[in-house]
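What follows is a set of structures to go through.
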Structure I
Amino acid sequence: METPEDIVDRPGDSGSNGHDTTLNAAQRDVIDVLGASRDERPVFSSDLRARLHDELAESLAPVIGDVDPDEPLFVNKHRLTMVHGCEARHVYEEATDDFDWTIPRARGTVVHKAVELTINWRGTPNPMDLTDEAMAKIAGDDWSLSVWLRELDEADRAQLRSDVNDQVAAFMECFPPLKRQWRPVTESKSRVELLGSRAVLSGKVDLTLGHATGQRAGKVVIDLKTGKPRPEHRDDLRFYALLETLKIGTPPRLTASYYLDQGRFIEEPVTEDVLDAAIGRTVAGITRIRELQAPTAAPVKRPSTSCSWCPLLEDCHEGRALLQGDDDW
């Protein structure tokens, strides 16, 4: 990715203060956070990938050794977040298939599709055009969200369109135009199989920029977020960094959550300690998933603000007490 020094002082674009006058302050902040010179990009050992893979396999062998490879244990960021959060809700979700699309659930997917379109869109796109095209493309597909979009009534369609347009406009206002030389990739997928495919770790990143050069890190992994920062956002990105390292052998240089409502990043450089932490959390999560699959396991309730939209709230004393501000609780 270009460094801040590469962007400023470009003939015809710079003002008297040396800043690129084609970019606003928020867009320059993005470049300042994500940019790095070659010397600032860490070099990792060539045996890192093998070490991480062996540690994962050794730690998980006693846990998933009896799993049928034809019916592997699939693990993604959502499943890890749920089991490390309220186990009662995790057990409920594992046992039910009653997922329903809603406007808040659909919004993120449509926004990501619209952001993907910005990369190869000719000229300067209008956020509403991107929104409409993203909704049309998804509706023309054959998965559950496509069916939901096609059957949406006009009022809900207008609400979704408004919400998505707001987020797409925020992205375009706060992010610099994604240049091809930055190698932007949206919805980048990773898949790692362990112990003869007994466990499959998978992830899909909202946006990546840059690339590794040999063992020298260069890629930046970005999750686009709405709402307030949450601790699991950092953990999600560490999981993505681990998958990237297991996939190509060189970790990302940086992970970052970008909060569209606020126009700011919370970033973290990727180090071997960060990857080791991701392994520990992944192993602990998979271990607990397996334990909770036993009929005698007792899930632990961990109330949080997420209780507000939990399907178990009506019968959950702990969750209701937290939301009602019970001092004793």
Structure II
Amino acid sequence: MALRYPPFRASDRIAKAARSAPWMKWGERNTGVAILQGALLDLGYRMPVSTKKKGVPDGIYGNETYGTVLQFQTDQKLRGMDGTAGRETFTRLDQILSKKSKPLVPSPPPKPIRPPADNHYTLGTRNPSLRHDPGAGPWNSKPTELSYVALKAGIVATLPPTSLVALLATGPNACKHMRHYFGSSGRTLTIDLEDMITSGPIAKARFRDEIAQAQAFVEKLPAGSHNITSKGPESAYNRKEHSRDWYYAIGGYSTWGKGVATVRSGASGMEYQLQFEYRFEDKYNWDGGKSVTLGGITITDAFMAEFHRQGLAKEYICIGSLSRAFHWRAGEAIPEGQYEGGGR
């Protein structure tokens, strides 16, 4: 059967139980059982023994879970009333819960308008205006469902240092950013921008393109010292085939540049110096169509957004910056080593 309730769809164990291959029964201990317990709790069934630890389902298919499943089967007048959870039980639960909870998938962010090729920079120090995509909507705007509480616990259990499952499947930055999301603080997070620009050709090309724009602008300036800044941000996207880590950690993002340029006339022509700062900003939320499977749980953009709406996680702003010192002469390219932070 095709399950529709997101926490059910995320669990490999529930997918098998929904086909009775095999059904869930007394003695099982796993995240799938915890999601089943959460579903029953969300429907109003009391399970004090199974939730005695901080009110979170314990994932143990013991006597209480067995009895509650049997009560649900009796209330729904199901044919197979035996306290085990198989095709008929999950079909009815899925029908009820998918009507009760309809998660919204956030729309992909609009692509920023690229400034004209000859008008990227201006004089000044003000940062350009950034417009973040709306994300999942208002935080903690929906009632918390215990199925999602159990699902969150199953995902967090795969993250380092508890487990290395997510580290192997995604990468260290993706794990760090996801753990910050589930921390629900909403605090701004500073990313490792140096690592990101070396992760793949697109990130590196966006960095170098920003420098080229600044260089072209500086070469039009008269002698003296000038503050320069981007007129607008530009976007890029970390692709999965280049870096799984940064694909899951960030995805799409905005960057811009600013700095202090010094222009002077030298013995062999005009000479330029630029103390340059490359800036990064992005709102952490999952793009439409993105998913990853960790420890038998398929994480999708749809229910990652639902965690935010139920107050179980919180979207936040990622920022980053790095500095370079560039110096070159008229008619020359910037020496290659300076892109890496070196000098000549």
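Throughout, read-outs are computed from the coordinates displayed, never taken from laboratory work. Computed from a predicted structure; not experimentally measured. Cβ atoms are built from the backbone, for glycine too; each structure is taken alone.
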Inset, instruction - Compute distance in nm of label points 7 Å out along Cα→Cβ at positions 129 and 321 for each of I, II and report the one that scores greatest. - result: I
Legend entry - Test item: distance in nm of label points 7 Å out along Cα→Cβ at positions 161 and 265 calculated as 3.5, pick one of I, II: I
Legend entry - Source structure (of I, II) for semi-axes √(5λ) of the Cα gyration tensor in Å, for residues 201-272 alone, computed value 33, 12, 8: II
Inset, instruction - Tell me which of I, II gives -0.77 when you compute log10 I(q)/I(0) by the Debye sum over Cα atoms at q = 0.11 Å⁻¹. - result: II
Legend entry - Which of I, II yields -9500 [helix-only ellipticity at 222 nm (-39500 (n - 2.57) for each DSSP H run of 4 or more, over all residues; to 500), calculated]: II
Inset, instruction - For the read-out distance in nm of label points 7 Å out along Cα→Cβ at positions 33 and 153, a value of 3.9 was computed from one structure; give its label from I, II. - result: I
Legend entry - Read-out distance in nm of label points 7 Å out along Cα→Cβ at positions 57 and 193, computed value 1.3, structure in I, II: I
Inset, instruction - For structures I, II, calculate mean count of other Cβ atoms within 10 Å over residues 145-152 and state which one comes out highest. - result: II
